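Before anything else, here is the set of structures, which you'll find just below.
Values quoted throughout were computed directly from the atomic coordinates according to the rules given, and no laboratory measurement underlies them. Only a predicted model underlies this, so the values are computations on that prediction, with no experimental measurement involved.
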Structure I
């Protein structure tokens, strides 16, 4: 294939992911909407470890995570002399 290196890496990752067995976790969002999240085996193992540490199910871990505030830019402090 005559593609740029970034494109080749992207295609390799797609093929690698498609060969892995995905794990689906059904859970309910904070607004009551049923969701299904598909995870790679590595992500599923990490979620399972987090859920085990919290002593709740994977679905409950995702439901609780839905209540976390969105990560954004750090708050901007006003300059001295500005309200």
Structure II
């Protein structure tokens, strides 16, 4: 079974954006640490590191949670940005 690692940014607009993918878990952990240091921008709520496993046909089999950095819940983001736009 093949697996890769992915980092996804989740935002207040209910979008998930793949921002990094690689084969080495430690690289993903380093990338996640960089995002934590940089902090959120725009509509960012959180960033998630997951292992993605694939079946024998190359189709995604499962997403396995590894770690995340949560900057805001939707409610917290809305309170911090009453205009509805990043300030």
Structure III
């Protein structure tokens, strides 16, 4: 799957991952313009409104995803 093929839930999960990535890099506070170093639970819950789609497009453009890349669909039952 390419970025444009992802469901809304998967896109939101990428936004959450992006916030965590910024914290891991030590750039969260600077990039997000806040005075704390890691996303709060509120930040993660509101990742869809905090992180613009354009940022995700720039960050993940060209990556080919598979279903196992996402927690939000990990519990879905697959019937073949």
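In table form, for the structure just shown:
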| quantity | calculated |
| --- | --- |
| Test item: P(r) over Cα pairs in 10 Å bins from 0, in percent calculated as 17, 48, 27, 6, 1, pick one of I, II, III | III |
| Per relative contact order in percent (Cα under 8 Å, 6 or more apart), the highest-valued of structures I, II, III | III |
